[in-house]
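Just below sit the structures, each encoded as structure tokens.
Just so it is clear, none of the values below were taken in a lab; they were calculated from the coordinates. Since we're looking at a predicted model, the values are computed, not measured. Cβ atoms are built from the backbone, for glycine too; each structure is taken alone.
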Structure P
Amino acid sequence: MPVSVGEDPAAGDVVKEGRTMNQRMQTVLIAITAVSVTATGLLRAAEAPEQEHKKVAALVADWFKGSHPDVIIGRIVRTWSNDGKGEPSKLTLASVYRDLPSERDVSTALATEHNFRICNSIEEALTLGTGKLAVDGVIISTEWASYPVSATGQIMYPHRKMFGEIVKVFKASGRVVPVFIDKHIDDNWEDIKWISDTATEMKIPLMAGSSVPVAWHRPPVNVERNAKLKEIVGISYHTLDGYGFHGMEMVQCLAERREGGETGIKSVQCFTNEAVWQASGKAYDPELLKAALDRLSARVPEGKQLKDVVPNPVLFTMEYADGLRVNLFTLNGLANQWTAAWRYANGKMDSTLFWLQEDGSFMHFAWQLKGIEEMMLTGRPAWPAERTILTSGALDALLISKKEAGRVVETPYLGIRYKCDWEWKQPPEP
């Protein structure tokens, strides 16, 4: 199925009842098939000729200044630069549904200024009160809201619930339109698989993911297309679910470029604290870790070691079906950026910083919206949903490993194969 920052605070204290891996791994191997846009059958993707503007509905948790809805969806009404002075979007925001609006809400004022509809239900947002699907695309963006937290520490955003409401409208209307899900598909494999399978079955063009893969590379290098890769080491920071997901998307957008395309992940393991340093030379290549560290703006103070400034390191290790090993470190105390280094099979190394504009207008979100717009206009995802199905599922398994004292978690259900034709391009300087 081809299809993709500010602070993500942990929120809520309701814990989802834990499910055993055996329960969650029923029907473990899934086949992710290519989404085709076809006019046959009751449920079909809209095939109207491309228009200058297409109407979208936004399903958000809360829309306040600096939130994900503000820096992504806000660009639809306030131009790409999010200040009313830049290039206008080719999308029209038709409606907004708010799941957990707060006193910080800015959408009510924006609705008056930009003539979009504030809706009391997802059905109303998609039908605009007509009883039938009346928009050309749907964007789900629920970051930064006080939802419950799962047993593995993930915020349980209502992506499956929202997607289910979207599906009801699609079925009642006899047609589907593209759907974009901001960041991860969902927080657990059962719901990730349901969304993926439903999109495949109904031929819903689906795209999801992080803004990090579209960000600036400093220096502007990338994994060589169709190269043989041996290992990737990435560095992340902050929370393991919210920011760890960004790190997972960073390393996966590099891994998917290798020879043969993506083969899937066969097992994962999470190391914490002293076990991270003890894994050096075994689970990961220390030379690659140094190369990734050297791309950070921050430096280990003279006379100190990395372990002195990072008291609680976390390491996510992923073993891929074709032998590739990918390692992602969370190094709070030192890192506040995302970097990656990689080694080719011939021994050559390279590395880069994935740079985000964390002040000003957060223009990395503009390049994410460019991809969303492309899908809404054409019905074809700009980058593959498989990337985010894989990263979402792997993150779930890694946090299970962490909760269960770092045991190896076998992931045959993540045997997801795909090839990515999407090509990263260095954005203009912000």
Structure Q
Amino acid sequence: MRLAVSFAIAALVAARSLVAQDDPATLVGQLASDDAQIRHDAYNKLMRARSPEAMALLAKALPTLPIAGAAFAVYLLEGYPAEDTAAVWKKLAGQDGAFVRAAAAAALWRRGDKSLAQVLAAAVTAALPAERTHVLARLYGIDDPAVVTAVRGLVRKGVESGVVGEALHHLLQWQKGRDVETIGSAEALAADPTLTGDDGARSAIALAYLVAAGEGRHAGPLAARIAEEKLQLFQWTRFLERAPRLDKVLVEAIAARLTGAKSEYDVTRLVQLLQKHAPGRVEQALRDHLDGDDPKLRAAALKALATIPGALEPKKFREMLGSADAQVVLVAAETLRRMDDYSGLEVVMALATKAGKDRVEAVRVLGGFRDPKVVPLLIAAFADPELQVRRHALTGLQQLLPDLFPYRRFDLDKAGCRADGPEVLRAEGLRLLRAWWAAQQPK
């Protein structure tokens, strides 16, 4: 049985009843929905199709869409060939909305047409508060002097801290040498350490920029703000990741935050920062979490330790396979598998068959093992009601099947096996996948 052909035929038959709901006009209209999931699903379907009809509909609808839907429409249009969209962008550059003008001028600039740089700079300045972060997001790869000046104009009191952060991050990326004007604007924002609320966040973000820009005298005030734990990590870590070096007072503040981290994200982000600036401080801060009460923090710390050569030996990971904490077991098993040690396979297989919060991660880890015993479990996981479980199951199958059958070609997605596809297609795909695997077994 040829898997891809059989799947494609079944998918074509089942899909006939679903054409209307995937109509490009319907999907473009859904980008205006107040429901984020509806917008996201419509975006994914339009991204897969990328039809000329959809491109024309997107260009027409873009100026009237709410900002969240408009951002999706821009991403979609940027996915079309440059020669097909040049005229579209030129027309959109004359629209009223600052975001639409900025997106159009930026798209043309990146395609080599820099004639609208002044339009782009004016759009940055004219953007409404709700548009500002979206406008700044379109500026990647653009360092036109007029645009840089316009972005610097957002580094001031009265502008939301999130926008100030995005503006300073762009300016830091573009910075060549010491940017006296931006440093002056940032120091004006950072001058009052007693500010609270959004004013306080804006002040602390300015301090983080200044340290990253090489103005080391601001390290002490920034360390004090980090110790307060009122700032979200990304508001300052993304700047310090770009700093040439960090003073000891900042290293100590970051290490203390890692020791007291309250989420997996915090552990990952702080480890990345310390590994760049003070790798010798990472291991002890992580070991403190191994004895903590939070299983997710223990797993995150263990995962980070596994990336540090010599921090933990294979014997230690094998001992962890007997832990009552499923997250710790999965990290240990995956780490051992990367060492070509499959001693954790059986326990991962057991976890992948159990319903509950750990199944998503168990199926993901299972997909990394190159063993035929894994296939039926991944096929079974493709029937799971949870989308993330199905996604990990398909990813595992797409990686594993070509290894097991190197002379066959597999295209599960084109054959209709999509984790987020309609239920009728998934059911048929699952039936065919099970039948195909059964046919591969020895008689």
Structure R
Amino acid sequence: MSPSRATGEGAFRALWDTLLPIGRDPGTGGYLRYAWSATDLACREWFTAQAAARGLAVETDRNGNLWAWLGDPAATDRAEEAGDVGDAVVTGSHLDSVPYGGAYDGPLGIVCGLLALDALRERGARPVRPIGLAAFVEEEGSRFGVACLGSRLLTGSLSPDRARALRDRDGVTLAEAMAGAGADPAALGPELDRLRRVAAFVELHVEQGRGLAELGAPVGVAGAIWPHGRWRFDFTGEGNHAGTTRMSDRRDPLLTLAHTVLAANDEARRRGAHATVGRVSAQPNATNAIAAHASAWLDARAADEDTLRALVAAVQARAGEHAEMDRTAVSVTEESATPAVGFDPGLRDRLVKALGSEALGSEALGSEALGSAPVLPTGAGHDAGVLSAHVPAAMLFVRNPTGVSHSPAEHATDADCAAGVAALADVLEELACR
């Protein structure tokens, strides 16, 4: 398929630049786009305006996820009532960010989705199935701690009562934040009828690694997502004076926390897994005081679930051993856990076939994937992984030259992003127009 104006670098840059300033921190260049914040509302307004400019019908589900439709999704409901399965094809991603994160993680899938719909219109493609573009709430879990919050609520894998009670760092609950943004937290809950509309979900995302860069390919297909989760370690000790308390008398929870961070690193390296403690807190958090309480959040990922469970159990055991030596106490709470995700094989193969050798760059000579789109595993979680338990789901990746993500250094070239638009347009045409 020859490039169209909508799939060109200029079209990508023009639309990308309209979103780029929202939530950008001028000091670091990173982004602060937290769910249900004023910045998030500005992103939601941007999404609604861009969808409306394209004649798409926009709706908000009971969990705050945004849906823009080309075609009549209600026709899918009527078909279902007649005994047929849903036939809508949906793409999309998220607009929120990690603290001071990069520009591409999430929003790239939204921008490419809008431009892919432009490309279909330019090609004269005639969808025979409704096409949806979704923007899911709180995918990163950066404000309320649970990743893929919007898709978990949508699918029923997270209870509304637990979600409403989640608190951010300032003690604001999700229910309070939603109400403050004009949304109704009492409405939270699964929408299985909406899921039954969907015959396929395809999420485009910047790659969060160097797989495509090493293959010389601008676009690839996800094969599977590693099992992963988040565990909160709470350490309790005795608050006291830093200058007068003898070292032998101390019950310092931060000492136990520090040993736990080192243990997580050690256990992950032994198992070929990933373990990260990127967030900690201490009370009273004073320079001249021994903390009374401290918390650390463990992000753990592994190639299989047995390894992941063994990793977390080992870290917990070593934390307990150090707590005993330090005369502190530790408790562990599982905040979220996602099993291994193998994307729908039939849908994945259709994506590979739709992209074909066009997904590979000229530098990919000698690659085992030559002649087809590269298929890559990933250790990162996504809404597509949550949805995959309910609808056929798949993912496209756009090359990230350095592999850096969750950082202002995250990057993709305009040319590769334009290749992503073209690839997504090809996939939507294959799934919805034939």
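Which structure, out of P, Q, R, was percent of Cα pairs over 28 Å apart derived from, given a value of 51? That value comes from structure R.
Once distance in nm of label points 7 Å out along Cα→Cβ at positions 324 and 420 is computed for every structure in P, Q, R, the highest value turns out to be that of R. Looking across P, Q, R, the calculation of helix-only ellipticity at 222 nm (-39500 (n - 2.57) for each DSSP H run of 4 or more, over all residues; to 500) that yields -20000 traces back to Q. Here the criterion is Kirkwood radius over Cα pairs in Å, for residues 284-403 alone, and among P, Q, R the highest value is seen for R. If we compute distance in nm of label points 7 Å out along Cα→Cβ at positions 180 and 356 for structures P, Q, R, which one ends up with the highest value? When distance in nm of label points 7 Å out along Cα→Cβ at positions 180 and 356 is computed for each of P, Q, R, structure Q gives the biggest number.
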